[in-house]
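Below, each structure is written out as structure tokens.
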Structure P
Amino acid sequence: MYKKIIIKDLGLTHWKTTFLAMHEFIKNSSSQSIDEIWFLEHYSIFTHGQVKNHDNIINLNNIPLEYSDRGGRITYHAPGQQIVYFLINIKRRNIYPRCLITLLEKLIINTLKYFSIIGYTINNYPGVYVDNKKICSIGLRIKNGYSLHGLALNVNLDLLPFNYIYPCGNQNIKMTMMADYVSNITMHQVKTVLLKQNFF
């Protein structure tokens, strides 16, 4: 299996800039291109996936909204949330989309376990949950045999803007973060543990 992957730390970025960069990466990829995984944070923003339903928006409260080509509905990004984008040639690696989601969920569950947080999945609701609240969202797009987008793990951020929407289009979903369970947790600590996991 093709194993080599380039890991990049992009820091704090604007969502639109990163969105365009992902598509540029796919556009310029060839059979010899090396897969990449991007670690980053976004400035405060709502993004809406391909399943559009404005009934999921209560009040944007002057937070920007962008439309994405990922799967899923609306979510929120902000500093303090560890985002990981997977630009992976899943065709070359013989990974089916559903299998990729499962791999990402396991990645997060194993990371949470390191911090003694018990995460789990719910059938038909992609992502990872803790104590009946969502701690990590997953949204993907498959294009030209590649995956785009990825996961957003809530580490230590202001969760209030999630109250301005129905996260993932579900009125019953409440959000949580790692800082609710581990005091003084840092992005660096979480990133270090994530990088120790076997991605593929």
Structure Q
Amino acid sequence: MQIIEHFIQGKRNNAQLCEDGWVVTPHFAAVVDGSTSKVAGRNGGRMAMELVCKALHTLPPLADKATMLHHLTAVLAAHNVPQAATKAEYRLTCSAVIYSAARRVVWQVGDCLCRFGGTTYTHNKLVDTILTDARCHAVQYLLAHGHTAADIMANDLGRAIIFDALREQTNFQNDPNPYNPYRYPVFDGTPVDNALVPELPV
């Protein structure tokens, strides 16, 4: 695989805090999006991203989707703190788009986007759609009640309003209940339902 161009920009100026990453091996190419921490003082998204990027170097070249999910999940499970067993917000969590050169497919784990062949592929979460709508309404309310756009952006007041819901939504990560419409797949050290992960032929 030949990389024509690449660029990364985190939400913070400090590159050491950026939760996003990418990796290319002889067999795989991936963009990995670490989840913003819901626990003060913990950058689990950054750690999850780094572990998954590193683990892709040891993923068997002919790995299928199930093997890939098991391999990367096991790596995060081995590094999770004890609280992660009972509190989902403590899990090391990330999403990823992974291309397999041998199989010529893209796997979307979580809500990362990808684009090829003139088409953009999304994998949105229902819970995100609901919370995005709530956040937008919160921002509109703040603007109508004396706050400036600069103030809202500087302090991320919209996110602060829905923060409790953002933390609680982690309980839907890899929920094994097939009847839960809010469940979604991520890498967090718990089993990922193979059926929830799109496999896109390239």
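Data overview
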item	result
At a computed 0.50 (FRET efficiency 1/(1 + (r/R0)^6) of positions 86 and 142 (r between Cβ atoms, R0 = 35 Å, to 0.05)), which of P, Q	Q
helix-only ellipticity at 222 nm (-39500 (n - 2.57) for each DSSP H run of 4 or more, over all residues; to 500) from the coordinates reads -10000; which among P, Q	Q
Among P, Q, which structure scores highest (criterion: FRET efficiency 1/(1 + (r/R0)^6) of positions 30 and 46 (r between Cβ atoms, R0 = 25 Å, to 0.05))	Q
Structures P, Q, by percent of Cα pairs over 23 Å apart: label with the highest value	Q
Origin of the derived value 14.5 (mean count of other Cβ atoms within 10 Å over residues 54-61; candidates P, Q)	Q
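Values in this text are rule-based calculations from the coordinates and carry no lab data. All values reported here derive from a predicted model rather than from experimental measurement. Cβ atoms are built from the backbone, for glycine too; each structure is taken alone.
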